[in-house]
Each structure stands twice: as structure tokens, then as C-alpha cells.
Structure I
Amino acid sequence: MIPVRMSGIFGGYIIGLLSLWVMTIYVGEFMQAFSISEDKIGLLYALEAGGIALVSLYFAYQVSIQSLKKLAYTGLILALTGHGLSLFTDTFWIFTLCRCLAGIGEGMALVAANTAGAAHKNPERSFALAQLCVAVCVVILIFTVPHLSATYGYRTAIGAMLLVLIISIPLVAMLPGNRVIEHEGSDEKRHFPYPALGIAILSAFILLNFSDMGVWVFSEQIGLKAGLNIEIISTILGATTFIGMVGPLLAAIISNRFGRLLPVTVGLLLLSSGGLMSVYATNAGTYSAGMITLVCCIGFLYPYFLGALASLDEKGSWTNLSGSVMAFAMAIAPLFTGLIATHGSYYIVGWFAFSCSMLALIIMVFVTRAMKKTQGLEEAQVVAK
């Protein structure tokens, strides 16, 4: 097997996920700059996320014949081009096309990182540390860019993301330059093995993202409903993102010491509690506790879901589909919860998120048991041979 250096995975994740995580922070600035409404900013976010989703879907099957380094660098060039062109337009639709181009590049880099992570000897730890790297970049942007963009405009936000991508170039160089995964007997292994288990895990992953994004995307409005002002909400959300780094860090430390089901169970229970705590908050303390729990848990849970997919297929085909699923969920979840909030209330949004978490937990319980049986049968077949 080709050696996989985790720093290469970090670089791919920074390129692939930075925009998705940061874009929600700049929503107000983009709306003001282009004089657009919520529906258009939602379309902008959905199209960029859609670019990531489609590219991840395409390369999920093709990636085993690709050079990860070449794939990531191609994505990096497209992302840099998309971000760069975004700086020179004052037209919303051209800006949107630039964001779509950036999304395609980000998707290619994410595919390379997910494939390398699936081949790593400890995928849970590699994905957790990669999530932590992205979180560090997001925290830096949250605490520096808003002050600059208030004076120099939304282009400062785009320029800051460009700078982070440029800094990540040396990391991408650490990805394998040969054809990516060459396991023993790989010719006999088909793409997407154990389809029932793979589809089940991806379904739970969709529900996980729905539970998280359904609350997070309206975090500002939920804070206002709790009686807080914008300044306090901004401070809380900035601190929350910083404290949220504890989630992936904890996942990296725990890794697979207690198996996969126990961490997933605890994480999903806390995630659902954090969502309900947020929507029922009536003061800054409860609101802060709910948001911190939400953000910490999502960073903690991601590596375990990706690790479960990696355990099905070391070539990374299932893991790469997670990029499509995540981007799809991040684009669709706000639409669902927006409708719920419009025709119901944020309390119902909280219970919707709670239901998604519980359903994801039920799926993962059955998946974990099925995977143990499958591994037992494989070991018995090896012994028989």
C-alpha cells in the first residue's frame, strides 16, 4: 500500500470544506453587497455545495485510477480560480458561477483527502485531525475577517479564503503521487462492497447533517428569539466555533479505543440535546451551552461515520460518497428547516433535529451489529482457505 501522510489529508480537507463552513458567516455581507434576498443567497450556497456533491459522486468510482496529488492540485487550481474571479465581479449571477467553479475544485480536493483517509491505518484519527485543521482555519477567519470586511467590504472575506488555500499548497504535496490505493488483491475487490451497509451508513450520515445544519443555519435567529442582541450572539457563536475544536480533538484522542458504537451513541444523544437546548433557550447561558454542545458533537461524530465507511472499502469509494452526501445535506437541510420555521416554529425545528439524530442512532446500532457479523464471516472464510 502507498504510504499516506496525514498532512496531505489535512490540505485536502482545508480546500474542500473551508467554503462550506465559512460561507454561513458571510451571508449578511454577500446579501448587502449584491442587494439580494435570503432565497438567492440560499441558491448561491446550494450551487456551490452542489458542485462539491457532484464531483464527489463522479470520482467515487473513478478515484482508484487517479493520482491523488494530481487530483487535489487540479481541484486547488479550480478553487483558486473561482475564488479569484469572485473578487472582480459586481454581478450576482457571475459571482454565483465563480462560486460553482470553486465548488467543483473543492470537491476534487475533498475526494483526494477522503480517499487518502480511507487508506490510512487509523481512518477515525486521520479524519478527526483533518476536521480539527479546518476548524482552526475557520476560527482564525471568524475572529479576524469580520472586522476587516466591515471596513473593506465582502472581498476581504474572499481574499482571506484565498490566502488559506494558498497556505495549504505544501500540505497537498504530501498526498500520494502514484495511483492511489494499491492493496493486495485489490483487483478482486469491487467498488462499493456491502451496498446495504454502505447505503445505511450514508443515510445515517444525511440524518446527522440534517440534525446539525437544521439548527446551526438559523443559530442567529434562534438567539434573537431567546432575547439576545446581535453583538452577544456574534460573540457566542465565535466562541462556540473555537470551543468546538474540542470535538474532533477528542475523537482523535479516543479514536477506536472503545469501538465505534459507544462514541456514536453518546455523540448523537448529546447532539440532539444540544439542538433542543438551543431552541428552548431563554438566556445567554442556555443558548451558549446548546450551541457549544451542537458544534462539539458534530466535529466529534464526523470521523466515526467516515471511519465506518472506510472500513467497508479501503479504496475509498464509500468514503468519497460522503462528500456528496454532506454537501447535499448542507444545501437541503436549510430548505427543510426554513419551511418548518416559517409554517411552524423553531421549537419544531429542534424536535426535527432531535428525530434525525435518534433515527441515525437506530441505523448505526443495526449497522454496527451487521458489520461485526460480516467481519466474523470473512475471518472464518480466511481460516477455511
Structure II
Amino acid sequence: MKNIALVIFDYFEYGGVQKDLAALGKMLREQTAEKQLKLTMLCMHNRSKVLPSWCDEIREFTPPWYIFSNHRRAEWFDKQLTKIRQSNEFDLLIGFNRTGSLDFYFAADDCLKEKYLKRSKLSSLLPRGKTFLELERKVFSAPEAGGAKKIFAITRNQQNAFMRQYPACGAERFLLMPPLLADEYFDRSNVTELRKNARNEFGVSNETKLFIQIAAAFRTKGIDRSLATFGEAKKRGILSCFKFVIVGGTSQKAQNEMKKIARDCGLAQDEVIFTGPRQDIRRLLCGADLMFHPARAEATGGVIIEALASGVPVVSSAVCGYNTYIEAANAGIIIPEPFEVEKGVEALQKALKNLPKLHANAISYAENHITPANFQRARTEADIILKTLE
């Protein structure tokens, strides 16, 4: 029997990186007989209440109580992986965060070194910056020095950035992957039914605009930016009859913070709906008229693909890696950097003015281009990983 470990700092069922891990786990399980492969998840924090159907075991490594900062916890976890690698318990280690000791690294985040070069030098000299930069350096060091043997990149720009900052890591170590979509997004037969069902849940009439944003990390994905934009648009009379549904979040504290921002922006309680984490994302998307996604950081933006696959136009910030799909579909507006509320309002106003056309374009793109052949990243990854085991 072959043993594979999927490695992640924090596992929960609704995060973007976590969905990638779960999709890969499911595909690995589908493509092998159960007695021929054991799948173990290694993590620091497991928020899932049940063992995923594809997973044989979740092994949680909890740092000692006196290690409380995120960068020190990551450093401690990296040391545990070094010990696991030396034990030869697993045939392959596949990681979804920056650590050493990996066979495959899924590059969910953009190049940290390049990001720090755009900031003040002090950021990279502080303990947090130094630690995470060192972990990234480990990933891209030579395999014989503990670096990942292969790197799954998710955009060409991302790959180029890594190669600029780590010249010793050649193109032969990178594998450029297509976007990820769950199977349900390829079925368009029930879109009308899902749309009606979702809008009924929130009491939304045909005359009411329903906006949606999906995010685990509220500030990183710009929920506060969205609230400020909608508040300003409301003051100017650009918006009158609407609801903004916010799906996700990892803490009540973050939700309370955003509720206060919504009030400060002049948005009424019945205009902003926090659903918390949900499993029925496709249904909620089908009910929406527009997705707003002004993220501060977004290597890709899987929710952008999910929205387009559901026939929903998208307004996003320029940092999102998957903006190329919005442009290809001609089904949205990209807010230029640096982000300002004024730019957000202009983008929203432009989207609303052209909404029927943008909506039609999103539907056309979904029907003609959103296919399993183009959007099943996990299948491609699983094929490569299993060939390595042969």
C-alpha cells in the first residue's frame, strides 16, 4: 500500500485552498483502489467536524501553548514535517502551505518575496516576515536541500514571479494547472430553479438587485471595501433597492467588525446579510445578479470562476489572478489599483448600467467554455501524482 500525506496549516471545509486539497483527495481516492492507497491529512488545526469520505486519517499537530504567533507556529510545524520526512512513513508529502520537506507544493499564494520587495524593507526584517520568507525559500530550494520536487502553479504570472525571485528553481519544476471547479458547476439544467430558490430564501423580488461576495478571510478579500462602495453608491442614489449577501468568515469577531463597518457606511441591517459558511455556494450564486470581489490579495480567485460558471458577472480588484477569465468572457468590470472607494463606485455603476449584457455574456461563456476538460485541476494533479508512485 502507498501512503500519501496532504499537508495544510488550517483545515476547514469552505476555504479556497482547503477546497483544492479536498478535491485532490477525492480524485486520488477515485482513481485508486482503497487498499492500494492510504490518504492522511497532516495539519495544525482541524475545524472539520467529520472525517472527509476520501480521507483515512487526520493527524493534528498542535503547537505547545507557549507558541502563540502564527509565524512561530508555522516554523514549529515545519520542523515536525522534517521529522516525518526522515521517518519515511509516507511515500509522498503534498503541501498547500509554504514548508520544506515536500514532494509537491501547491502554490496557493503569490510569491511572498516579490510582495515584500514592493513594501518597506522593514517588513522582511521583522520576525514574521523573516520566518515566512525562510519557509518560502525552503520550498524553492534544490530538492536535495529539502525543496519541493514539483510545484503546481495556478497562473503564469505567479510562476514567472517565483522564477524571478528564485532563479535556481527552473521551469522544469513547475506544472501549470487549470482552474478548479466542482462537478455541479458543469450542469446548467437547474440554474433557473436554483435562482428562484435562493432569491426566495432572502426575500428578493425581481426588482431587487442581489449582490454576493464569498470569502473566508473578510479583510483579505475586501469585504470592508465592498461595504464602503455600496454605502457610497447608496448615498449618491446609484443603489436603492438591493441586498448584499456575504458568505463565509471564520470567526464571529470578524463578522461583528464588518457589521459595524456596514452601519458606519449607512447600510441598513436588512440590506446586508451575513450567512456564515455555507455548503450550497452554487445555489446562492445562481440567485445573484452580480458578484463583488475587491480583494486585497488573490493569487487566483476561484470564486470568480464559480460565479462565471453560474452565469453571474463579476466586479473584482485588479490583483485577482483569474481576472483573465472575466476579460475572456467580457462579463465584468476590473477595479484598477490602487483601490479607492471612488473607483469601486465607478466600477459598480458601470456594471449596473451594462448588467443585462454582462449577464448574457456570463451565461454564454458558461455554456460554451466552462467544461470539465478546461476546469478540472484536481484530475490533472492526481494523474501526475499517481504516475510518480508507479
Answer label among I, II for the case where helix-only ellipticity at 222 nm (-39500 (n - 2.57) for each DSSP H run of 4 or more, over all residues; to 500), calculated from the coordinates, equals -27500: I
Quick check on the output: 14 is relative contact order in percent (Cα under 8 Å, 6 or more apart), derived from one of I, II. Which one produced it? II
Supply the structure label, taken from I, II, corresponding to mean count of other Cβ atoms within 10 Å over residues 235-242 with the calculated value 13.5. II
Determine which structure produced the value 19.6 for mean projected area of the Cα convex hull in nm², calculated from the coordinates; the candidates are I, II. II
Which of I, II yields 18.0 [Kirkwood radius over Cα pairs in Å, for residues 163-250 alone, calculated]: I
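Every number in this text was worked out from the coordinates using simple rules, so none of it is lab data. Model, not experiment: these values are computed from the prediction. Cβ atoms are built from the backbone, for glycine too; each structure is taken alone.
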